[in-house]
Structure P
Amino acid sequence: MARWGEHSHPVIQQTLFDPRETATLIFQEALKAGDVHTLVPEALHLDGSRLTVQGRTFDLEKVDRLLVVGGGKASGAMAESVEAILGPRVSEGIVVVKAGDPSRTSRVRLVHAGHPIPDYAGLQGAQEILRLVQSATAQDLIICLLSGGGSALLPAPAPTITLGEKREVTRLLLEAGAPIGELNVVRKHLSTLKGGQLVRAASPAPLLTLILSDVIGDLLDVIGSGPTVPDPSTYAEAVGILRRSGLEARTPPMVLAHLSRGAGGMIPETPKASDPVFVNVTNCVIGNNSLLTDRAGEVARGRGLTPILHSVGLQGEAREVGRQLVATARKIRDGKPEALPACLIAGGETTVTVRGAGRGGRCQEFCLAAAIELQGESGIAVLAAGSDGSDGPTDAAGAIADGTTITRARKMGLDAQSFLEQNDSYTFFSQLGDLIITGPTRTNLMDLYLCLITRPNAH
């Protein structure tokens, strides 16, 4: 763990300090660091006809057509920003966004599609993107806008696989709590677009990709299933993931047959790093989760708290990680009284293994487990929320909990443990009024986890 600065004399009065309100404020301010309309202009610079991004310059006077494609939860806002910078230089484009995205563009067509389970709107959008990039020549320039959610929003199943079959595999892996990396290995090998295959379709046109990372370590082959980067994974790995997850027998037969043919060398692999199609490709990460954790630390310090960075790679089963973060907060409260009040900060993305029939998401389940652990205690409040404003298949970004949560729930006749067993954290927190609801944030930089720590009974 690391601290931003040291101060033994907090500038706020703990008797006036509300950890829940302060945690909510820190989250709201941290979200602003992921504003796409700031991040895209910081990365993309136009000087006359010269377009520069991270040291590479393109002379747009020598470009016949400038095409914009992409997908993801933040791709609509990214398309807005690109249009604001490049204006009429954009010839045309297609970007697939999550249904309900409020973005507005004039030259890039936005296709609204389903997430996290792919739908036919996404399929049509992905097919149109493939046709558009296949029409590009070496004299054109393709700008690809990619963010988390792109895997589900850009379904382009292999010819022998139906969208329904691909949806079923996605559902099975999500319910099994598969990490995003494993989920995407399977999806890449069921696709004609992912795993570097968009580049294969666009070659020989030069391609510039702007990426918002929702993946720990900014692994480019994982973000959106890496349509514009070499794919280090294989068909054999995809088969192995289904087998280890106990899903092999439940996988649609045509899907398993396709992966098995690939593992046996009967289907060409996704393009690897040595493939010459990547010579004219530039991939640029313009934002990641560290923007949120850094900003959260700055805001916490400005509010008189000691910010303590716990992790920028938080992962694992949500309920277990929730309990672990509470244990860490207790150690700080009991072992470092000079640091109080403090804000324990983490970024990352946990997973949920679905065993019940309830509604919820990883951040809500994280907080429900933390609430059970904290029952009756004072001095610790926990907030967990997704930066995209959507935690699992719900309209909530996450939730907030403290030592009073279980007491209030019992007075309402709510058994927290039963809700946890049913993976029904959304229903639990909605009845308490403790959901974090932001609406679509039009960014996607994983989750933010905050523990506000004070001396017991200080608030």
Structure Q
Amino acid sequence: MLVTEEVCRLQEVKVLSPTAILGYGFPDASFQRGLSMQPDAIAVDAGSTDPGPHYLGSGKSFTDRLAVKRDLLRMIEAALAQRIPLLIGSAGGAGAKPHLDWCAEIIAECLTELGQTAQVAIIAADQDVGDILHALHEQRISPLGPVFPLTEAHITESTHVVAQMGTEPILQALDAGAEIILAGRCYDPAVFAAVPIRAGLPESLALHMGKILECAAIAATPGSGSDCMLGVIDQDGFVLEPMNPDRSCTVTSVAAHTLYEKSDPRFLPGPGGVLDLSECQFQALDGRRVRVSGTTFQADATYRVKLEGARQVGFRTISIAGVRSPDFIASLDAILETTRSAVFANFEDIDPADATLLFHCYGRDGVMGPLEPKRDAVPHEIGLVIEVTAQTQALADTLCAFARSTLLHLGYPGRQSTAGNLAFPYSPSDVALGSVFAFSLYHLMQVDDPLAPFPIEYRLMGDLHEIG
């Protein structure tokens, strides 16, 4: 059992965060410096919804397997050598069963290559469709922000649905003596906060520290998601220190990161309650360390977890081209609308609901679209992405090819050259991207027991011949 009764009585706990996302890498020198500080746990976030719904829907990871294994080899070796727990949240990127299995397989490989064994707790986050439908009918599900009204179809058509666990299942795994904890979809701060909470330190401070540590050295200056950060927490506050001597934590960098990904500067909601940052204080201890205090926690009257689901909505094909002709750029909107009309005029039997044709004009409004405040500025060149989404891959391919060829040769007023309107950087010019997914659930669900939705499986993994 790694987290002993002695550790549970500690007045100070150190948590090492090697990298912002498992697979993003970290310098060995920074990691070794962090280990020299004798941390009580190594924790890492492995996932996010930031890359969109595709990875949850498809069951694939947005991080590279070799990169994840490289990071895990070093983390596992260090954690076992120092007899401290390694905690991994949102395994495989989206934290559903395929992601959890994928990451568990890598952990097993790492342990075997290291000639080690370890007790691994695998915490599932997948939710049963029947249970979610039951919660919907009992009106225990509410929208998270301005999202669509939830229907039964959204639930039943989802390829994967996960709930975002809090610290409770992780604490249970620590109590059971797990040396490595691999959690499915997880509240980002939870794996960083669990060991301090188990040691009797304030939940509010532990979660706030976890909120910053989950991004590792991004909260330093200069910031990096591929470098190490150490958090040291006590009863009254916590101290953040980057492990790379070329980086520093400042009051500005840490306070700014506290506001990261928050709709309200005062409150940070999570499973079971809300962090209140209204009285939070930041103090520079020296040129590299910042102490944070004053954070409080407001428990919710009912415990709620965030649901995330994704369903397939079609197939996508794109074509990338460059435009540098001034007369083309001057008539861009009219040209694109003419192309759109020509495409659907040639495929009159296609229901407009079954296909979409989009043009992304980088250099003008490709990032912000209609919200771009400088849309009337005339660029000297445009990076054009033609995007088609349709009910089948074959239809998406056909429509994209027709849009691309139409646009390539389209005549327009003032045209000076007939050699072609577009420059293609790649051959083939069209790329079939496969399945398209959309978030089908982005809601909150009330639960009676914060442990019940997250079953834990314990496995002895690694080089089992060593104990045979």
Structure R
Amino acid sequence: MSIPQSGGGPIEHHDQMAQYLADGCKPKEDWRIGTEHEKFGYCVDTHKPLPYEGERSIRVMLEGLRDRHGWAPVEEGGKLIGLEKDGANISLEPGGQLELSGAPVETIHETCDEVNTHLREVKDVADDIGVGFIGLGAAPEWSHEQMDLMPKGRYKLMDSYMQKVGTMGTTMMRRTCTVQVNLDFATEADMVQKMRVAVALQPVANALFANSPFLDGKPNGVKSTRGLVWRHLDDARTGMIPFIFDEGFGFEAWVQYALDVPMYFVYRDGKYIDALGQSFRDFLKGELPALPGEKPTLSDWADHLTTLFPEARVKKFIEMRGADGGPWRRLCALPAFWVGLMYDQSALDGAWDLVKGWDAETREELRIAASTHGLQAEVGGLKMHDLAREAVALSEAGLKARGRSGAGGLVPDETHFLNALRDSIETGRVPADDLLADYHGDWNGDLSRIYAEYSY
């Protein structure tokens, strides 16, 4: 979840909101990669999730990272709720999921170095206090009640609202994890093409990275519980946003969409003010019930944009949001997959050719089938396994064309970061399939074995 934004001063003209997005346009040489991943912490002896307070807790983890590894504290209401260093942030999801929001870097090699360093630092602190961390798309055993709500004003408001819309909002907040990548665009037209490809292919990413076949201590009939949860959350701010495929889509169309998404809050003087269900359009007119007579700033606009949760999202960059959290190899594979598709024009054009004939119904059915069946999904003659094979091949070609070397030139490009996905293409198996095989095989239905065998 995002931290308070710094967008700028008062909104005096409607065009400023679209211009805020357009200000993200960058020449290709300035494009960067920002990878985010979340993970669950638990007590090694009891397998219970970490509370915020206590000898083995989220707070102690943050303090250890601060004191041992030079991270600067981020506080809210006197509580330590995050860390920052060198352009990166460590933040908390609502249920205590620990998130690294990586610094913008130029190559996947740097992304993977950053992930390695972060996981090493986390393990350094965790081992001393009897804590482990695991990368999964959903908490395998824990109930909602077992997971503390983190002490952030934003989450208190969201928790209340999520109980009134959809059916699985609170499950999303406390019991799911993702890995995502944030990528740049050059122009409005470039943003449009990337967003259309991003949304259309999110089901492929969900299938390839499906890693959450358990909930409440048992298999629940899907490969990605996280994908299932996001389908039953809040229709006003989630989903496959079909309007982006309409003729004329651009920054202004995104503004109009965002203005129709009900608000969560307004951030003022370090506090979150309840604006649940209220309208940013009314805010623009100075008629927001939460702040009568006051008009919004660009910072308010930036904050509001962080409360939209579709499968891909536009801010001053594009966020790919469809994948489950997972093991180390997949944390590097996700940005590699999307960078290969998005940062080489031939690969991007090929990806658009792959998806441009699909209608909104097909895209939605692929989304549903991906979370349920993984690579075995099939919709209207489209086989997910074949789509994934084509998408990964396009990504590999894009990474080869980028030719970004690593290890002092010893590694010629970034294609090896796709190895985990190539393995899935070859076998037809994704992480969820391996988890289910273990559960029904060697584990003999003992889900507690997941912690020792799948933790970082």
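Each reported figure results from applying straightforward, stated rules to the coordinates on display, with no laboratory input. All figures in this text were calculated on a predicted structure; none of them were measured in a lab. Cβ atoms are built from the backbone, for glycine too; each structure is taken alone.
Looking at structures P, Q, R, which one was distance in nm of label points 7 Å out along Cα→Cβ at positions 80 and 440 calculated from, given that it came out as 0.9?
Details: P: 0.9; Q: 4.0; R: 4.5.
Matching structure: P.
Quick check on the output: 67, 57, 35 is Cα extents along the principal axes in Å, derived from one of P, Q, R. Which one produced it?
The structure behind it is P.
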